[in-house]
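Visitor: The following blocks contain the structures, represented as structure tokens.
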Structure 1
Amino acid sequence: MAISLPAIIANIAEPLLGLLDTGIAGHLGAPQFIGAVAVGAMMMNVLYWNFGFLRMGTSGLTAQAYGSNSHHDQVDTLQRSGAIALVVGIAMVVLQVPILWLLLWIMGPGPEVSALASTYFTIVVWGAPAVLLTMTIKGWLLGMQDSVSPMLISIGVNVLNMVISLGAVYWLDMGFKGIAVGTLVSVWVGVIYACWCVRYRFKTITRDISLTSAFNFKGSGRFFKVNTDIFVRCIFMLAVNLFFIRAGAINGDMVLAVNTMMQQLFHLFSYFMDGIAFAGEAVAGKYYGARDLSNMHRCVRWLFVWGAVTTAVFVLAYSLFPHAIFSMFTSQSEVVDEAMRYRWWCAIVPAVSMAAFVWDGVFIGVTATRGMLIAVATACALFFLLYFSLPASLGNHSLWIAFVAFLTTRSAVQTAIRHKHFSSRLRLA
């Protein structure tokens, strides 16, 4: 819980604080500003999503190095992950023109929103190296059993983003560009603070970091295998999420609004479950590295206990108070009435996805990344097969049936294959 709680706080604080950009854009005089911030932020999130392995792969490998007390592996993981983050981030900056064209083509915003989103993107993309390096450092700190520092980094970056964006928009009179400038400056200050956290807390580690060694990938086969599995997994996840948004939009603005609200409820649940999963990455990885069978058992059991308690709270809340919850999102009664038609999906989704969150944390901790990839690939195939097989008369329900099947399959496959992917070494029951 000492690891989970700071991670949960960081997860909740980030989107809440991030709402300010939308709030600022909403007061600039035209609705296109809101859409441009949403599209611009989504474009950056799509880019960063695909490189989530920089955090996940780093945390698992580092936790195992921590558990086995291998100073060399701790240093090696940090500098190799950091080197990849910088290379990828610089590549994003260099290739920003074709990347921007591709993302706008995929998302298809109107001409006014497209022009403003392009302005936002071309400013914020210069922070890509900082964002990716910060992701790496957060993963490394988590692997070293420190979730407080990543929490402080996340909150600090977002608070600073708020202050600088407000100042740039209103005091420096930069208008819409000020929002992007605030984001850019805050991520670079954030990576400097993240580096300081590593330097301050782990001085013996930073003394042994070598720029030459960081770009020497000889003998790093396992490192690349783990990160390749996570990278491909992220692509499958992104395909499902983007299609979910697109399929909802095809059914009309009302359905899109309802699906957006319901997805936000799932995201709220995921903020809490991700905190528990992060604890799984750190603690399960530590005991796996130490070959401590007894505590590995206890870790997995307690992860599922806390996961079940958290899930029960959300299922009860979403089952008993759906109308009140939907009314918090909108004052339009017709939207709330439409959402009530799908209310039970809100309660079902947490129940079927809990195990997937917990196993993701454990699998990352023990670097059973191939199992994660197999589970998501299988679930993704079932998602599309089921969606296109269901009768059109089901309407939006078919999308939620497919999504629930996707989450259920991830949980079931990872539960079924857990022995094969890490029990052979720890003999987990």
Structure 2
Amino acid sequence: MTSTERPRRVRRRRCAVFALTAVVALMGAVGCGTSDAESSGRVVRLSFWSGYAGPVPAALETIVGDFHAANPDIRVEMNFMPWDLFFGKLLPAYGSGGGPDLAAFDSTHLAQYAKKGVLAPMDDWFASDPASNVLVTAATEAVTYNGTKYAVPMTFSSLKLFYNRSMFADAGLDPDRPPTTWDEWRNAMKKLTKDENRDGTPEQYGMALPDHDSIPVWPILLWGNGGDVLEPDGAKSALTRPETVDAVRGWTDLLREKEISPVGLTGEDADRLFQTGQAAMTITGPWMTSGFADVDFDVAPVPAGPVRQATLGSTTSVALNAKVSPEKKQAAHRFLSYWVGEQGQEDWMMESGYPSIRVDQNALADNPFVAEFAADARIAQPLMPGVVEFDKIYDDVFESAIKGIGSGEVGVDDGLANAARRVDEILAASR
């Protein structure tokens, strides 16, 4: 089934859907009425911050509106802002004794906040809610720091290979049989890369492979070859491990010698190349199934490497302010239970296109993409879960090293060795 043949979702109109602004306060919807609890002043109000963009805020509005209708004594007041603003404000707000009651952000950042003591442990919610037993395992692992859970998984999504069916057919490749191994994948990239005027700049690239300011794609390439950024215990760099070095060398050769992708791409650059037909493949998540609506695309699992098949499992989690009152804590627990409940997750899949956070609920007849992304939970893994200095290690060191190696500023061995030393220094200082 091609993307153009897939049934289009029809967004349901409800009284809970509001006009989206940069800051959205969900204080009730026109036509939903005012509850007795609210009019008597017995409403518990929970502030909720997030940096979500795209289709997610509107999907959240719908679900939160339904929660309000079923729980008139609670109001979740949502504040959406760009991620850079979100992270710039969050820790200072917590440090001053304020901050949101609830905050949703990528779980790779969770450890640094848990270590500072600004988040409330959530083990009691996991112990009391039966739904915690059917949450995606990798997602619950991602919210764990030093043996304690400090958030409830909100979303879990794998990354998949997106490919242009028309470009596959034009290159003599079967669009119904996407590559399943690295050898097939590399051969497809070479066939799909076209430099017809031989000026050294292809008019069409086989792949759009970002190396910075992007969702983490390069770790997937390391994992497929048995390499990694850190050793399994998280205490030491794995960047000089032979499997890691070999993976980086092989993919760098494809970039620099076969020119299968431009070097120095951001995630936004990669999306744009695929969307405009300048690249035949890319790796991204379910949020782009609507962003690529005008492209004849399909999705497939990331091809298996020589050692194993793997992809990134990205978890966004909802954390609770450590200083909330018992009343607000109880209200927050009710909201989180509603979110992971069957109805909440059915609505989430319908409205956002993301798979469910529950392993027992991922079929959605009018959006086949949901099941396809959910199926990859079996090969998905989190990146450096529980590592306090994630940003320094990944953004400042690893991405910088890969970018420098790809551009030719530094060789593979020297670039990874230098990065490994810096990673080990960061890990030692954080202990």
Structure 3
Amino acid sequence: MSRKEAGISKGVDWSLVWIYLLLVAIGITAIFAVTYRDGDPIVSTFFGFKTDYSKQFYFFGIAAVLGIFILLTDSKFFTATANLWYAVGIVLLLLVFPFHSNIKGTESIIKLGGFNFQPADFCKIFVCLALSKYLSQPNMDFSKTRSQLIAAAIALLPAVMSLMQSETGLALVYFSFFLVMYREGLPSTILSIGFTIALIVVGTLLMERNILLIVLSAIALITAYILWERKRRRFYVVVPVIVVWLLTMGFVGVGVPYFFKHMLKLYQVERIYSTVGREVPIEYIQAHKKEYVQIANAVPKDTDYNVKQSKIAIGSGGVLGKGLLKGTQTRYEFVPEQRTDFIFCTIGEGFGFIGTTIVVLIYLLLLFRIIAIAERQRSVFSRCYAYGVAAVFFFHIVINICMTIGLAPVIGIPLPFISYGGTSLLTFSILLFILIRLDADRQMVLR
């Protein structure tokens, strides 16, 4: 039977399609719940492209058309053009510098008429394709340091450019691609080093720097002594400990302060320290003196105002929720960004613990299904791409929900398929439909 006779449904994993449609429907409903105004005609406002829920509905229509187009595309197209798309993504990120618009503190958005376009968001697709293409090369030996460095560069180049555009949230998303590299043979020690660095950074937030340096020095001394005794007091066994200790001292004493002083905005520093319940050190405030003066002259507002209101909204929903269009915190806009970054609290207030639990379970089903699809691929390219999609979704879901309930700093990343935003919905939809297309041809070995 030919491709045309089979239609686009041959080999398609419909479970992913139904999960996708369900999440989009939940998203449009949640956006409707917080933006609909009593007395407005529902039908005309829904199709008039003037309200947020109407725009999201039309964005979904565009995403659906793109999805069908992707399902009709030959799978080899994605492998053949992966590097080209990556180059296009880098060019788009470069275009942001001369043509960006400063919107809500970020300089990563290009305004096109009445629409906002964020290249850093779309670049997740291109990185996923390019990284999969690189890792699926014939005779790829990912145990070599050179291969690992090239793969890391593919993932982190857009992250660095995003940081330069004051888009910290999306920049962090690119680190999720290290999970793909780990699946393909990246040594666990590298991931362990990454997690250790993260723990040290958290330690600098929770403890005074001098105390942390003393604690880390004590740990290094004890480790060195144990190795010294076990290896019959040979000096060479403690050299690595001394090197690691010196690097750690430099990282805590110089690296972390430099990052907080020169690479983050003051409001980002405040959000991070607010998450752990501490005041921002005076040295960081002095480093952002100009920004601090601007904030001091503005209307005063709690640093964690968004999170406080979000928790109130979720808590007020109780077990069953207040019902559609009956929320008070979200309906009366007490929660900023309640239709985008904080849309999870909209679901919590309207549909309660039961509603949020169902949403989390749907996301878990989505992630487990993607991983199952990844493991049944014959092609390395398809497997790497599937794990890339799973990693991006996992990062967005976990960080967004934790951000909403105060367990992570507010870094401004959307909830997949649910948060309002055309670029976000199109990006996640394209990511998923390319996966569905590749899986439909899973018997092929793509390079």
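What follows draws every value from the coordinates through simple rules; no lab data is involved. Keep in mind the model is a prediction, meaning the values are calculated, not measured. Cβ atoms are built from the backbone, for glycine too; each structure is taken alone.
Visitor: helix-only ellipticity at 222 nm (-39500 (n - 2.57) for each DSSP H run of 4 or more, over all residues; to 500) computed as -21000: which structure among 1, 2, 3? Don't skip to the end; give the middle numbers.
Guide: Working: 1: -27500; 2: -11000; 3: -21000.
Derived from the structure labelled 3.
Visitor: Ranked by FRET efficiency 1/(1 + (r/R0)^6) of positions 76 and 388 (r between Cβ atoms, R0 = 25 Å, to 0.05), which of 1, 2, 3 sits at the highest value? Could the numbers behind the result be given before it?
Guide: Details: 1: 0.05; 2: 0.30; 3: 0.85.
The maximum falls on structure 3.
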